[in-house]
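Input: structures, listed below.
Derivation of every value follows stated rules applied to the coordinates shown; laboratory data play no part. Quick caveat, the model's predicted, so the values are computed rather than measured. Cβ atoms are built from the backbone, for glycine too; each structure is taken alone.
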Structure 1
């Protein structure tokens with residue numbers, strides 16, 4: 001989407017400032033006209049004093065709206081100044097200031113830049129043409145005076161050159177400073193827009209970071225709570241069934257429930273300590289589990305009533321800690337789902353494969369057949385963990401019943417990333 005063209009719109013405060021400027025300039029014009037009249041400016045050819053009052057209004061009143069209509073104000077002020085000089089109205093100083101301000105305002109505030117250039121160039125060219133004509137006429141009038149005509153650098157010629165130089169500086173300064181003010185305002189607005197964009201991006205980034213943290217925390221809590229609560233639920237059900245027939249077996253099962261509860265509390269405390277510590281690592285990175293700890297998951301699963309086999313295929317290689325944590329949690333979630341949904345008599349098999357390209361964890365269980373997978377938080381968490389490690393996840397029902405979960409992570413990419 002292209003950026004909108006830059007425009008300057010005066011604020012209420014700036015418009016009030018223009019009213020104050022016009023009032024101050026009017027008072028100054030009246031005082032200048034009075035003093036110029038007393039000083040007998042222009043001598044006998046001077047216009048009537050009342051014309052100075054009319055000129056003061058004409059040259060200062062437009063300045064009250066100079067930012068809203070810079071072009072018409074500049075033309076009005078310059079025409080008033082030209083007429084005042086032509087009819088020798090006894091005031092020139094405030095008029096010079098007003099014309100400079102009006103020319104500057106055209107460059108600084110006129111949004112149509114082509115029109116702004118045309119207005120200023122037209123006024124400047126017109127004034128210089130008028131100046132040259134006036135100088136030419138005065139040169140003819142002074143030509144009869146020997147002291148003026150004698151020498152290349154006569155006093156009169158030197159005076160005319162000074163006048164020409166002053167006018168160049170006068171009009172050139174009005175043009176330059178007006179243009180510079182426009183570009184400074186343009187750069188300032190671009191900087192403000194960029195600052196606002198950066199602030200919005202910062203807010204979005206902060207919101208995304210919070211959302212990612214919430215997802216990570218929810219995933220970790222789900223994995224910890226779901227696993228241990230599932231184990232405790234299965235063991236509690238088994239204890240209820242055998243408590244009357246085999247009290248010793250019930251005590252053993254209850255001991256397992258107690259151990260699962262302690263493990264859950266330990267992991268939750270570790271997670272909370274990680275979250276409370278300023279500048280600490282994320283919950284995933286803070287975990288200390290490795291792929292070798294999958295064996296303990298298999299043993300816990302067998303004790304919870306789901307006979308599970310474990311095998312390592314290939315030569316084990318070092319695995320980044322984040323990858324190890326994610327594969328461990330994927331295995332944990334897969335076994336939890338198997339205990340919850342496979343049914344009685346189900347068994348599971350966990351295999352960890354190492355090869356030249358990466359590491360793979362596969363969890364297969366028998367049990368109830370599922371035609372359609374029902375998406376849940378567990379599957380979502382497993383897919384997020386696999387994606388976070390740069391790997392892939394396959395969750396498919398087996399035709400003979402049960403599920404197959406396969407997570408594969410290419411070690412070359414993850415090792416480079418870690």
Structure 2
């Protein structure tokens with residue numbers, strides 16, 4: 001019987017793991033997607049709680065937008081420091097710790113009415129959320145590298161945000177139906193995230209860490225320039241829609257049942273998006289998938305401004321919900337194809353840093369326009385314009401491949 005030299009069994013930094021070392025991919029992807037669910041709860045659950053918090057705590061639209069800006073500032077800090085944390089502690093430890101911190105920040109938000117304390121907690125949630133996004137995205141990109149359908153793995157992970165939004169939709173009748181119930185929303189979401197953190201942390205142990213080469217060239221991020229620009233504009237535009245669309249409908253007189261239906265449809269569309277766009281993510285090259293998804297997102301964001309009828313709003317929920325999460329999957333796919341595996345965290349961090357800058361500006365501008373005009377329409381119209389510009393930028397992105405030569 002022939003023997004295989006031990007060195008030949010070791011994976012190189014950019015080669016798939018041997019089949020004996022491969023974790024059960026679909027099950028692991030679903031478990032890791034619980035992190036995306038927690039991000040959905042933390043980031044978008046606030047949109048459902050916002051009308052109740054604004055009414056109970058007597059906030060202006062600018063104050064309400066300031067909460068998401070604080071979250072985005074935290075995202076910026078987390079994006080800038082995530083690669084340092086991963087280098088020091090490893091992807092799996094950072095993934096588990098940041099997941100736990102996201103859960104704690106939500107639980108604590110249900111225990112205070114202080115604006116400054118809530119502002120601080122939203123900032124902490126942002127720092128932890130960005131770190132979780134980058135660490136989780138790197139782990140799932142590594143999982144996709146050994147999967148026969150990498151687009152499906154990426155789609156499953158990012159579509160995990162959908163169930164998080166759905167949970168917040170189920171909370172809407174309780175939170176919006178009576179005063180003083182928004183703390184219950186935070187406590188419920190935080191408790192669910194805390195339980196999910198244990199499952200995801202356990203699943204992450206099956207993924208082998210990156211093999212860092214002894215010598216490598218710096219990451220060539222310039223080849224992803226147009227994609228990162230599009231991702232920045234996407235951050236500017238989509239966050240305003242997700243922050244204020246519920247408040248916009250409430251301001252127009254739509255009742256709790258109608259808002260709950262809208263949010264639930266958006267969540268279900270988001271959950272299904274992981275499977276809907278698998279072929280596009282696997283086959284499209286360059287910025288094609290990016291541009292298609294951003295184009296659909298733009299149409300979805302524009303519909304509520306064209307009509308406030310039930311049909312238009314539900315179509316908006318389907319189009320927006322069915323595409324916005326897959327934009328992150330498309331960005332991750334581009335990073336995975338353009339950079340060697342040990343630089344994936346760096347590539348995602350670069351994209352997330354500018355994305356976070358976009359999120360800082362978006363909610364404040366929308367809130368300020370709403371306060372000045374007395375309506376959210378102007379801010380939402382600006383969101384549509386930014387998403388359209390993002391789609392145009394994405395069309396300029398060309399296919400990129402790793403340029404590093406490792407030894």
Structure 3
């Protein structure tokens with residue numbers, strides 16, 4: 001069997017073609033080579049066919065020069081133009097030396113008409129994405145605590161601390177005859193009262209509060225919250241209308257919102273139908289990471305939320321692999337190791353994984369697990385969890401183990 005045949009037999013949708021359909025592809029597909037920096041085709045030109053990347057990396061840009069995608073081995077491009085007018089809707093350039101397989105345009109159209117599995121793959125509807133739940137564009141009024149707790153400036157510090165303790169909050173607004181005049185936080189009570197040995201019963205809140213603090217309005221954006229908290233190193237911001245206190249926004253509010261954002265991203269991952277869908281979802285991780293860090297979240301909170309996303313991607317790829325290759329011949333356990341196993345992942349992490357196999361495993365089962373591990377690890381790499389430089393991955397049989405060894 002040729003290298004091209006072996007390659008295509010593991011690549012959707014060609015792996016689902018009947019023998020006659022795959023034979024047509026193998027007979028008519030041409031092998032092309034380009035050097036790094038070469039233009040493969042230009043926007044507006046007639047397309048010779050569908051391009052499949054065998055080796056190397058390619059980028060596509062629109063007519064204005066804006067980056068559309070960066071693609072690597074097993075990705076294909078050119079289908080948008082072929083499905084429309086036959087003219088390229090992007091310009092494609094080789095980022096590295098590349099080996100491409102060109103499926104002629106006439107064969108592409110013939111397969112669309114003759115092979116349902118091929119047609120479903122290239123004409124499937126785009127997934128309906130939920131509206132982006134992005135912190136930076138949300139209104140402050142949607143993020144804040146809408147019923148703020150407050151006290152009078154002449155209240156004793158002890159009274160303020162009792163309110164915070166009762167309602168499990170970290171700050172109070174200070175209101176004098178309906179007019180907002182300041183804010184007092186747990187940090188103020190510790191640093192300005194306890195640390196200095198002041199009497200909480202005799203010390204008025206006005207003596208330790210932050211007077212006339214920076215404020216926001218309900219129509220301001222989440223980006224304003226992030227900028228102020230980062231620039232000034234603060235964790236609480238009052239929201240006012242004129243001189244009236246209408247809300248407070250804290251790091252806890254941001255954490256709660258971003259936990260919801262993380263959950264929505266995990267939901268999209270669970271609903272993904274292809275590796276491309278997963279790639280689109282994980283492309284949002286840097287944005288989420290910036291929001292989490294800007295919200296002064298604890299390191300362990302950030303890494304846990306980011307790791308939860310990696311876990312969701314891994315689980316979805318495992319389900320996709322079993323849908324593709326059929327049920328596993330023996331029970332197994334996919335084990336995430338390294339930073340994912342420790343729940344310490346950040347925005348850039350490689351993958352470390354291995355497989356525990358039931359003791360009933362035999363050499364006859366090896367091909368299934370080789371295909372399975374390749375699919376999951378390659379999918380993780382496509383989603384940004386790059387291959388482990390030390391090759392500690394389930395694709396390496398060294399990292400397969402029978403349960404009896406434990």
*asked:* Matching task: -11000 is the computed value of helix-only ellipticity at 222 nm (-39500 (n - 2.57) for each DSSP H run of 4 or more, over all residues; to 500). Pick the structure from 1, 2, 3.
replied: 3
*Thinking of 1, 2, 3, which structure, once Rg/Rh (Cα atoms, Kirkwood Rh) is computed, gives back 1.50?*
1
*Have a look at 1, 2, 3 and say which one yields 22.1 for mean count of other Cβ atoms within 10 Å over residues 336-343, as calculated.*
2
